[in-house]
Structure I
């Protein structure tokens, strides 16, 4: 049913295994999405001295990312998340973790649906990836999704949100009690990003001789990510900046439609669609600016990683949390509304203003550094393990 890597070396852990509470991280799979990267960072960074760490992959047969030897991997190899229901239930009953942390909303539904069948002392936390009201209003989700949110999220000991705006939205939309909501920052490995691209955390100019400007966008090719808005805006921007190019790194259900739209809009040779990569910041040195064209978001890691890499940022106001984070920040052009026209206007303003290859410090990303974010997660986990679920 599940596979546990045979090479685990628990001698790396200074405390005896049976003295540490078991923490089980759940994710459908490990690809290059933001939720998956957060889960990987949690698995790598949560204290192995304090916790016995387990990672369960519902729809994978083995881990696709390198993880520390002390993280126990359980790969259930289900065809779909809901197809892993019995395997997950058996794993939880066998493992008896003290705490479960689930990392994506459809998996959250499954975990909370199964919670009455878990051992009673297990604490359950779920991490919400996006703004609930926007996701429900935008469409594309089954009609019963709102009902599942309303019925099941009350079963969580904590619902983890990335911003206060997300927490307020959940309290308002789902009537989840405030004491069940926690606002924790996404962990971002700021130092790795900056050191891997040779960037110091100060404004600077990166030398590059090839033509441009070059726009960079990253994310799943799905309607809520707004890449159709970006293509429409890009076609408009090229009228003033004809040498502009665009790189979109991502895959998803909208891929064919977006490529068709790109061909219809004009010179598709100026647009490159690429596969997502594990270390997207390796694309940063060649980029003039980063674009976030999403219709709705929570707090996307690609935005924070771009900020850590010093890229100028042009963004749509995809959530209250994003607006609060980016408003009036140097090196950021935040559009006034979610539309192709507003995005094009912000892109033109940014390109008129920027010096060649200009970079920015973006001090707001400091709150998301790994040490601060992981410390916040551990503080919450410890409160849950102590049984202090009301604080």
Structure II
């Protein structure tokens, strides 16, 4: 189980090599790697355990080459090792299938069904008939199963039920609903609920109460996630100079001999060369491609070296949003970008923001490896170096906490 968690941070192939996994038949190894990579990607893209099982059951057939889930808009190509969703691609090791089958059997289409409506009605009835806290308990049960939309409806009913009751009941109901919306990527709505929760906690426990402090920390994190999601959306549609709020440098025009091969630009070269390469990769490979992300990070470092921490920080925010989506929040590439982002914040004098970013970096890493794992040393060192004299570090089921 620890090694499966570790795959979120380093990828399937690396972890299998690192721990010496072997197959009796060597040819089976690539097959196992491919299926584990599919499972890892789907675990991030498809939170519903039920839906994920349905997709896996559909493609777990030697005759099937491709599968399309209409409601999610997700397609899986076993032949080319590609999962596509919302114009974004995730690659995996291709999985073998039987070529000698009819085309009609090789492609599976999963249409939109009425399961959601029936399930919501059934869960609502069970919650209404429960002795106490039915909406909350059944909402949590559906949340654990990844049925976030059903859980949302139940949590909303729980909040309506608790309005006007004790402050702690309202705080708990707000927390469940806000957390649910965050899991769905609806950070702006979650932010409003977190703000309301902080206000209620402050009125009940005062500005220095532990519940109030926790609420403020959660609000800050939700606000950060909302800003990160905004950068992710802007990156696809807006030019780089608009995101950075600076003038676009003078670059060779398309069609000229020195602009025909931007792919050959030196990644350690000038800011202008990296800018040109980034624009070319965004246009030809797509805004969410791995190589586009690499060039984005290189340009951020170029701005940092130049002494422009504002532009560097904005670029690292975009890079973090892209890496979260492409590799996952616990992946080593994503954590490296977080570390670079925090370093830029330090150089810009944003000590508190840098400390929080280092804290989140370590918290994410601990979802993949244990606290004493050697790969956590750098993250722990960077965070502890930022702590004030009266602050201590504590890890618990709630994550990484900074206590005074």
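Every number in this text was worked out from the coordinates using simple rules, so none of it is lab data. For clarity, every value in this text was computed on a predicted model and none was experimentally measured.
For the structures shown (I, II), relative contact order in percent (Cα under 8 Å, 6 or more apart) is largest in I. Matching task: -0.87, -1.05, -1.12 is the computed value of log10 I(q)/I(0) by the Debye sum over Cα atoms at q = 0.16, 0.24, 0.32 Å⁻¹, for residues 180-227 alone. Pick the structure from I, II. Label of the originating structure: I. -10000 is what came out when helix-only ellipticity at 222 nm (-39500 (n - 2.57) for each DSSP H run of 4 or more, over all residues; to 500) was calculated for one structure; which of I, II is it? It was calculated from structure I. Assuming 14.2 is mean projected area of the Cα convex hull in nm², for residues 124-299 alone as calculated from a single structure, say which of I, II it is. The value was obtained from structure II.
Which structure, out of I, II, was volume of the Cα convex hull per residue in Å³ calculated from, if the result is 140? For volume of the Cα convex hull per residue in Å³, the value 140 is produced by structure I.
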